[in-house]
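The structures come next, written out as structure tokens.
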Structure P
Amino acid sequence: MNSHINLNSPVFKILLIFLTWRFLLILILLFAINFVPLGSTDRFLGGGPVNYSISPELFAWANFDGEHYLSIAIFGYKNLEQAFFPVYPALIAFFARPDSYNLLTSLVNSTILGLLISNVSFVLALIFLWELIKIDFSNKIAYWVIILLLIFPTSFYFGSVYNESVFLLLSVLSFYNARKGKWFAAGLLGAVASATRVFGIFLLPALLIEAWQQKAPYSRLMWIFLIPFGLGAYMWYLNTTVGDALAFYHFQGLVGEQHQPGITLLPQVYFRYIKMFATTSMQNPIFQTLILEFTIGLLFFFLPIYGYFKKIRLSYVLYAMVGFLVPAIQGSFSSSPRYVIILFPAFLAAALLVNSLPKIVKTLIILLSFSVFLIEAALFLRGYWVA
């Protein structure tokens, strides 16, 4: 039996790329702890300010929303935490077995397990994303997608106590099974995805288009309608516990104060940012965040359109465009730099675009994205709001 490792296999290469990215994040953390002052000393820090100060090497990965996921995993839902969907904290609770009466041990165990779940999910997502892209495109384009995703300014969320990795894995697997004609698996994975993030519901129209493109028989594509059941189950739980099935939306102001009820036309959102540039001092730390949000707001509107003209599948294009537009038309690109990292078809479009550019331009794009990634990761790990 031949048991040697194939160093040329895509899985090995992807694992090596991932480990390099993970090691780099550790180096960024060590640098940030020693040279970047804390952005906040009394809130937003993983584990709380005291525990963070004792072990920032661990708890920095649970800053901001990570605090809420850990709280839900240990104590269950408390007031205003219903904006955070249940699958990820439920996974942490299942594996960590936290005990609210032994808080410090539970907090440490839950953080470690949260990181393990996120990182394992992410590397699996990268492997299946490679397989999914390979159905239509070359190895070169598939690797470009992975590289661009890893050096994206906010990719560090995939390695933190956040649900992005779990959701990316579920959504990629749902698309992958749909492409293989396995509609029950696609629908079931989509249902779990819609209980992981509200974005999961966007898999429904995307996979309906995919089924139409494949001319799938009605008896099989009906499994796609399992997708809303994940979101529906969470809405039923919310209605039962807090009397508001849409609490995840109504409490969104807790974590996205710039978003507002109703719909704001996209040109208005762009105009708001132009006004904010004119009225915000460049010395204000929020100025760089505004630049990042505005740039993402332009880029991720353009990429699905570019992808459409480059013959990316219509189901992919729709998923990327709807996934970008729905949060944006709430009046702000706030958090968009994080939201967009799960929209893998946009990164496919970016890979096709970058691959077509001259070598010097490719190099400049990689250096720019990588440089911003270094800065944003360091800021996040020290308690500065990034996205």
Structure Q
Amino acid sequence: MKEFLESHKKNMLHLLELLVNIDSGTYHKQGVDRIGEILTSEYQQMGFEVKVYQEEEFGNHLVIKHANCNRPSIIIAAHMDTVFPKGTVDERPFHVEGNKAFGPGVIDMKASLVSVLYAMKTLMNSGNEGFQNVEIVINSDEEVGSLTSRSLIEKHARNKKYALVMEPARKNGSIVSARRGKGNYVLEVTGRAAHSGIEPEKGRSAIEELAHKVIQLHELSDPDQGINVNVGVIEGGSSVNTVSDHASAQIDIRFSEMEQAEPLTERLEQICASTDVSGTKVSIHGEINRPPMEKNEKTRKLLRIIREVGNNVDVTIDDTATGGGSDASFTAAIGVATIDGLGPIGGNAHSTKEYLEIDSLVPRTLLLAALIQRLTEGKR
């Protein structure tokens, strides 16, 4: 399998360049769908069936499996969308500097799309039946919380034994065995406007009330328990000489265990149930949009298998926990043994310096193919 991948490394990089040089920000449906069309063609040429789930606002989602696939035990999750707006490719297209490839979405996660495809090609070329034991779900809205694809992922994961999620490996090569859960809320404050010089006493400052709330919300953070509350965006007021009659805040919460979610949301509601500035009103709305991916016994067993496979293909496997969200949270929450970060190695995702370590493309694809082979042997 290694020889096959090494002989196709140039083809992998050519496909990666093609994908990276297509703008596919989440809200650029045309670009995301172009990525989907390219992948659909590639898989259909290999005898895979591709079901396209049409979307109006976001790109279409793909569910892919081989024509001979019967009751697969593995789901692979990947996404086509990036965080970069239309026009980014014109500013900084795909390019190579030494051992690094650069470009929008090169590591998050277009290199992984190439890796999954070539893992299937490798298995087919080797005569291994692992490619018939996989269902691949590729969505188009992961970067905004998988708003339309979460139910699709959960539906196709429910009858699976393993979930392999293709977010990139960390900069040091570690794969991801745990992720924190995530919620997003918006806090709205209504006050009473007044001229700050002529009659300030008639005003009720929404900004002042919001300031109290920001402090109280940040005090909910408990880093030792993996809980963080961050007010990331605030807005309010109309002019510098007007007591503000409106203000708002966008709140991001992170937590390590699902049992932390309810007490944390209750505390959010308690804080917003009263005001510190008389005459103001406060409301909050939002939801937990990603459960945590907890490192449980199923995860540990799958991790042990991956380490053994890694040893066989000369890839050292370390694992880590991260605070960022991904679709791994959805598969883990419904009880499927889940490991994330199985893509190639890179870093600086979501920035102008995002990169792929080119020398990791073949080894990590080999690891994925060998892992699928091992998990398929265990199915028999």
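Odds and ends about this structure:
- Source structure (of P, Q) for distance in nm of label points 7 Å out along Cα→Cβ at positions 68 and 356, computed value 3.9: P
- Among candidates P, Q, the computation of FRET efficiency 1/(1 + (r/R0)^6) of positions 180 and 252 (r between Cβ atoms, R0 = 35 Å, to 0.05) that gave 0.50 used structure P.
- With Cα Rg over 2.2 N^0.38 Å, for residues 52-195 alone derived as 1.32, matching label from P, Q: Q
- Distance in nm of label points 7 Å out along Cα→Cβ at positions 212 and 236 - structure with the largest value, from P, Q: P
- Which entry (P, Q) yields the derived value -0.27, -0.36, -0.90, -1.13 for log10 I(q)/I(0) by the Debye sum over Cα atoms at q = 0.06, 0.07, 0.12, 0.14 Å⁻¹: Q
- Which entry (P, Q) yields the derived value -21500 for helix-only ellipticity at 222 nm (-39500 (n - 2.57) for each DSSP H run of 4 or more, over all residues; to 500): P
- Here FRET efficiency 1/(1 + (r/R0)^6) of positions 20 and 348 (r between Cβ atoms, R0 = 25 Å, to 0.05) was derived from just one of the structures P, Q, and that gives 0.70; the source is P.
- Structure (P, Q) behind the derived value 41, 13, 10 of semi-axes √(5λ) of the Cα gyration tensor in Å, for residues 172-307 alone: Q
- Which entry (P, Q) yields the derived value 19.9 for mean count of other Cβ atoms within 10 Å over residues 44-51: P
Bear in mind these aren't lab numbers, they're just calculated from the coordinates by the rules spelled out. Computed from a predicted model, the values in this text were never measured in an experiment. Cβ atoms are built from the backbone, for glycine too; each structure is taken alone.
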